[in-house]
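Structures are listed in the sections that come next.
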Structure 1
Amino acid sequence: MKKILVSLSLVLIMFRTYADEGMWLPMLLGQQVYNDMVKKGLKLKPEQLYSINNASLKDAIVIFGGGCTGEIVSNQGLIFTNHHCGYGAIAKASSVENNYLRDGFWAADKSKEIQTSLSVQFLNRIEDVTQKIEAGLGSLTGAERNAKMQQIQSDLIKEATGGNEFKRAVVASMFKGNQYFLYVYDVHKDIRFVGTPPESIGKYGGDTDNWEWPRHTGDFSVFRVYTTKDGQPANYDVANVPMTPKYFLPVSIKPLKDGDYSMIYGYPGSTNRYEISDGVKLSTDINNPSLVKLRDMRLKYMYAEMIKDPAVKLQLASSYAGIANYWKFFDGETKQLLKYDVYGNKKKFENEFNNWAKGKAEYENIVADYAKNYEAWRPYAKHRQYLNEGIMGSPLLAFAGSWMSLENALNKKDAKAEDIEKAVKAAERARANFLENENKKSDQKILAHALSLFMTDVDPAQQPKEFYTDLFKSSSIEENPFKKYAADVFENTMAFDDAKWKAFTAKPTVEALQNDPAYKTATAFINNYNKNYASKFAAFNSKNNELGKAYLKGIMEMDPVKAKMMYPDANFTMRVSYGNVKSYYPKDAVKYDIVCTMKGVMDKYVKDDYEFDLPQKFIDLYNAKDFGRYADPNYKDLVVNFITTNDITGGNSGSPVINGKGELIGLAFDGNYEALSHKLAFDKDLNRTICVDVRYVLWCIEKLGGAKHIVDELNVVSK
């Protein structure tokens with residue numbers, strides 16, 4: 001493995017003001033952080049956490065799919081991750097006859113494991129490329145700097161991967177552009193579905209319990225990595241063999257107690273904890289409420305169809321789960337930001353910064369310039385949300401909008417026949433995928449409602465005026481024009497008509513595209529935004545990036561004594577957080593324990609309920625108190641979920657929760673509602689990570705699923 005190139009003198013540092021806050025770069029923990037980890041209960045040496053040349057914990061951690069984390073738990077490439085991370089693959093493998101999502105699935109042996117389209121990525125190497133990038137950028141600013149940055153990143157990635165389809169590279173910005181790392185990954189594409197509990201366990205509590213503690217969800221699923229016989233990454237092939245990993249996690253079934261050490265490795269998606277106060281206000285005033293309102297509308301129509309038909313539920317399950325997850329998150333984030341006056345607290349800090357920055361030309365206008373930049377973009381923020389979450393929230397319009405690339409190919413003066421054919425084939429593949437996942441009844445209602453909301457909620461001066469003029473011209477006063485219009489679009493678009501589609505693809509023309517009602521609708525809104533507002537958003541982002549880099553640099557200089565600990569905002573690169581299993585007080589006179597047990601699962605059980613039903617075998621095993629070796633002696637019950645003080649965010653789903661000896665004790669899958677402001681502000685008292693206990697995972701596999709052969713693969717530690 002190539003040695004990591006990191007200059008510690010270049011690493012900027014951030015305030016660490018709160019207990020257990022921090023998503024640390026594992027290769028740059030530093031002595032202070034490591035000492036604090038040991039103080040809290042870590043028993044491992046630094047080289048066991050992260051090693052350049054030898055196997056270490058980091059080699060058991062993978063990027064799972066496109067946005068989750070997984071961990072290797074056996075010497076045969078077995079992966080544990082969350083149920084919701086495997087949800088799409090489970091749904092795709094299911095049918096009405098073999099409904100693995102509803103009934104669960106456990107492969108009887110490796111030959112019964114199911115092929116998926118998933119991939120996992122192992123971190124191969126990291127290189128500090130700050131000097132290369134800064135040298136290339138020079139003094140460029142604005143759009144020129146952005147364009148040059150894209151070129152430099154592209155060159156670095158091309159050089160790192162060499163065109164190898166089993167390599168992936170990304171240039172990650174740290175500390176708001178004050179440092180850059182090149183991450184190179186080994187990509188494995190033969191990932192097979194091994195097992196999952198029934199959805200009634202994997203998603204127990206549904207949207208009602210989402211982001212809530214107490215919690216009783218068995219949020220896990222099991223997959224396996226396959227390689228060529230010589231251990232190389234490969235596409236699916238029956239000749240491939242289970243992976244022999246560099247490292248895998250032992251699994252602990254020892255009891256938990258309040259105060260136990262906990263460590264989480266994974267790939268947290270994004271945080272913005274040094275956001276300016278104006279950014280917080282934009283979120284609470286416009287961005288979040290708009291997103292919540294529009295997703296609420298979409299979910300309502302999808303849910304109404306899903307509860308009618310098991311086939312529709314399977315079809316929409318993955319999409320619905322993704323929309324619902326962050327619908328509730330952003331609703332909670334807004335409430336917590338307001339409740340704890342994050343805006344006001346940031347304003348106070350900015351006043352302190354301004355006082356310090358007086359007379360310092362590099363810093364004295366940053367806060368004021370930030371405010372001007374947000375003020376310039378604020379009038380258009382709702383428009384952008386309503387386009388992305390409303391208009392493009394219709395799967396039909398999102399698909400039709402993708403035809404713009406085909407129109408561009410057709411419009412080229414020197415267009416080659418092979419280029420047009422390539423664009424047509426891409427559209428045909430996209431159509432096949434669209435039709436597989438499309439539910440016309442819910443989508444038609446989403447489109448009608450989205451058009452109505454755009455007209456009533458977005459500034460009239462920003463409307464695609466000709467579109468709405470034509471809409472009302474064709475509608476009578478007795479009819480709902482939006483419902484009628486949406487019905488016409490769905491009736492007449494070639495997206496659903498095989499004959500029309502075949503005729504178009506046989507002889508594609510710009511005129512045929514522009515006359516299609518779905519395409520005409522999508523492009524009316526997209527072109528309106530691109531023509532009038534896209535450049536404003538690009539300028540807003542570019543200026544924010546420049547200001548953010550300078551602001552963070554100034555914060556470091558403002559109080560170097562306090563700036564003793566370092567961690568950058570999350571950006572889907574490998575991080576480690578540490579803390580403890582710990583109870584908390586969410587409100588006056590209420591204390592939440594560290595664990596939830598099977599008794600709590602049964603207390604919530606409602607037969608045939610959409611969110612709180614249970615398999616009969618589960619109930620029978622509980623009544624017999626048949627917990628095997630997995631019961632917790634302190635509770636005389638099977639622990640289902642537990643909480644820790646670890647700092648995580650989206651992308652950490654499926655992350656391993658590890659004890660002081662480096663053993664797996666659970667899988668992180670959620671945060672708690674009282675601290676959903678964590679993307680912008682970490683709460684030192686209330687922040688908790690909700691984890692599924694690995695003992696519950698093993699019980700579900702062995703006792704409920706009858707798949708003891710899978711448990712036998714693991715290195716289970718009981719002492």
Structure 2
Amino acid sequence: MKVKRRLKITKRLLAALVDADMQGAPAANPGCKRLFLLPRTSFSDLAVFSNAYQADTEDCASLSEDTGWFKRRDVMRAYPQALRNAHQLAALGEDVEIIPVSVFWSRSAGYEASFAKLLLSERWVPTSHLRRLFEILVNRKMVQVVCAPPISLGALLSGQTDPRRALRRTARLLRVVFKHQRLALLGPELSLKRRALASVLSQREVRLEIARQAAVSKTPKTRIEQQARRLLAGMVSDFSAITLRLVYRFASWCWKWSDAKFTIRGLAALRRHAQSANLVYVPCHQSHLDYIVLSYVLYDQGLALPHIAAGHNLNLPVLGRLLRQCGAFFIRRSFRDDDLYRSLITHYLRLILMRGHTVEFFLEGSRSRTGFLMPAKHGMLEIALSAARTAPPRPLALVPVRYAYERVLDAASYADERGGAAKRGESWRDAVKSFFRLRKGLGQIGIAFGEPVLLDSTVSIPADELALTLLHRINAHLMLTGTHMLALIFAHKHRLDVSVAIAQLEFYIDWLEDCGFDVMAGDAESCLRAGTRQSLIACEQFAGVRWLHVTTDGQRLLPWHRNNALHGLALPALLSMHDSIDTASPLLDVLSYELHIASPTSADIDHCHARMKESGVYEVPSQRALLKALLRPALERHLLVLRAAEERPANPASLVAECLRRAALLDDHLTEPLNRETAKLSAYALLSAAMIESTSRGIGPTERAEELVSVIQSCLPSRLCDALSSASHP
């Protein structure tokens with residue numbers, strides 16, 4: 001009696017407040033017994049439907065009930081008594097229909113413009129009583145009542161003899177109908193968090209690994225299961241449409257505030273591939289802005305947002321939750337030796353892909369502190385390959401993504417680390433400082449989507465070969481800002497005549513555009529204006545000649561941008577040192593691994609020769625000298641590593657340490673200080689090109705190394721070569 005009185009009061013109140021839109025209202029059927037079924041218990045939903053359809057609440061029921069006042073969750077009952085009664089009537093031969101009814105109190109968050117309505121938009125999770133109160137006040141004019149076509153119990157139960165099985169079949173059908181009603185209004189549920197825990201932990205491989213670890217460590221199995229659940233809960237993403245919408249608005253304001261100008265390439269081809277494949281974005285990693293820029297562009301263009309593999313160091317208080325709700329799932333930097341963790345991340349990623357969601361992970365693993373594209377880490381790539389072999393509903397398309405920034409927010413910390421400072425962990429303080437750096441302006445931001453690599457169950461390709469292909473495709477879509485162009489002409493020469501600088505810029509722009517690269521900077525004058533605006537260069541008048549000189553900030557920041565674009569000019573720089581490419585072929589092999597570029601064909605070399613002759617670069621010593629300066633730091637590093645390898649260090653770490661020791665003795669002779677990252681990059685390139693090898697005796701030079709040493713020495717000053725060769729153990 002109390003429930004009926006409460007429902008009656010609720011109906012009267014909502015009749016005056018709520019304006020509901022009825023969709024799919026069934027026509028009256030006097031000779032048929034009808035049961036209107038709602039997905040969950042809710043007085044407000046029941047009252048709104050009863051007012052809109054003028055139905056008797058005695059003919060209404062709910063499939064499940066909710067518990068909790070502030071945070072609600074669905075609880076499946078044995079089956080509502082009204083549904084049991086309907087089954088009994090149908091079994092006696094009466095005509096009974098069930099009409100599924102859903103009540104939505106607003107639209108999806110993606111369509112809301114008002115801030116209040118955005119916060120109170122319809123979601124997949126159950127609504128608490130307190131939230132429903134605010135929804136009634138804010139969204140009372142946007143209520144939608146959706147009725148599905150009637151389900152005839154007589155036709156559904158024909159041939160069924162077991163009452164319990166018949167009830168289960170009806171309940172299962174009703175849950176599918178309710179899901180499709182919600183899917184039609186809200187779109188697919190973004191968050192997999194509620195399902196991922198149970199789904200991943202129930203996988204056979206995960207259960208076997210839990211049992212194995214329990215047996216090895218002699219720990220109760222339940223404790224290992226709890227550990228696995230905690231690991232997975234700290235890993236999975238938790239998409240929120242409301243958070244996405246709010247972050248999108250905030251990011252849009254930030255781009256305007258920082259005067260950012262976007263250039264997007266390859267979007268049309270990306271849309272075509274999205275129709276037939278699951279997209280897996282594999283971008284280079286230059287800045288913390290990378291995943292923000294990619295998600296913003298995809299959201300702005302109406303494409304599905306990816307689940308982003310983020311480093312566990314970003315799982316900070318508050319910020320970590322915000323990133324989760326934008327699609328981030330947190331993983332450790334290395335998990336090769338942890339079989340349980342690897343099994344969890346493998347099956348979680350497989351779950352995402354099998355459900356048709358997109359994924360994003362960084363091939364290099366971490367941000368490039370040097371500006372070069374770093375060697376690939378194969379962990380996530382191997383997991384993607386294993387997922388492709390399990391025959392997902394659609395093939396996987398690994399999409400290489402290239403970024404270009406006129407101003408990198410992280411560049412100052414990169415410069416400090418190149419100078420020997422220790423790497424600092426991420427913190428809220430750094431995030432706030434980066435935000436306030438936006439007021440200095442970001443300028444041009446470029447993002448290019450390359451040609452995807454398609455994977456399905458029939459493709460068999462090693463992870464290292466696939467990684468090289470992706471790195472080559474990332475570098476093949478080079479986009480250059482004004483900062484990149486200035487960094488290229490001021491390679492290790494901090495003062496230039498304005499006329500020489502403009503002539504060199506024009507040659508570089510013509511050459512790069514002829515190679516198919518996107519020079520966003522425009523003409524030479526635009527590049528100079530960009531450098532002056534960022535205080536990287538300054539102009540001065542001396543003896544009637546205008547000179548450009550690099551400022552202190554420019555000397556710290558330009559090397560990163562130069563390394564980022566160096567591969568675009570690798571071939572003309574090499575030809576400026578050697579008129580014949582045959583004599584420099586060992587060096588070209590090493591550079592192809594260091595810069596991640598495909599070896600040029602004879603047609604490419606002939607074309608480069610012709611362009612350089614046409615532009616008069618060979619005849620102008622100053623321009624040729626600027627080209628030679630581009631590769632000089634790389635040659636110094638390679639010669640230093642080759643000389644250190646003659647000492648037969650035990651492992652790559654010892655080789656790098658020996659290189660750093662020698663570089664410290666030769667600091668006055670080197671064009672650019674050597675740091676750990678660039679030393680590791682040179683060692684990787686020489687190992688990949690078989691110039692040095694790892695044996696049981698340690699790391700040492702191969703037979704091809706002497707030929708490479710002679711090529712490098714012919715390109716460097718004899719004084720520097722003698723100093724590099726003489727640096728040995730004290």
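Values in this text are rule-based calculations from the coordinates and carry no lab data. Remember, predicted model here, so these are calculated numbers, not experimental data. Cβ atoms are built from the backbone, for glycine too; each structure is taken alone.
Observations, loosely collected:
- Structure from which 3.8 was derived, distance in nm of label points 7 Å out along Cα→Cβ at positions 143 and 647, options 1, 2: 1
- Calculated for structures 1, 2, distance in nm of label points 7 Å out along Cα→Cβ at positions 447 and 639 is largest in 1.
- Mean count of other Cβ atoms within 10 Å over residues 375-382 - highest-scoring structure of 1, 2: 2
- Structure responsible for 0.95, with FRET efficiency 1/(1 + (r/R0)^6) of positions 335 and 423 (r between Cβ atoms, R0 = 35 Å, to 0.05) calculated and labels 1, 2 on offer: 2
- Parent structure of the calculated result 75, 72, 59, given that Cα extents along the principal axes in Å is the read-out and 1, 2 the choices: 1
- Computed 12.0 for mean count of other Cβ atoms within 10 Å over residues 407-414 - originating structure among 1, 2: 1
- For relative contact order in percent (Cα under 8 Å, 6 or more apart) computed as 25, the structure of 1, 2 it came from: 1
- Structure with the greatest value (metric FRET efficiency 1/(1 + (r/R0)^6) of positions 215 and 303 (r between Cβ atoms, R0 = 35 Å, to 0.05), set 1, 2): 1
- Origin of the value -13500, where helix-only ellipticity at 222 nm (-39500 (n - 2.57) for each DSSP H run of 4 or more, over all residues; to 500) was derived from one of 1, 2: 1
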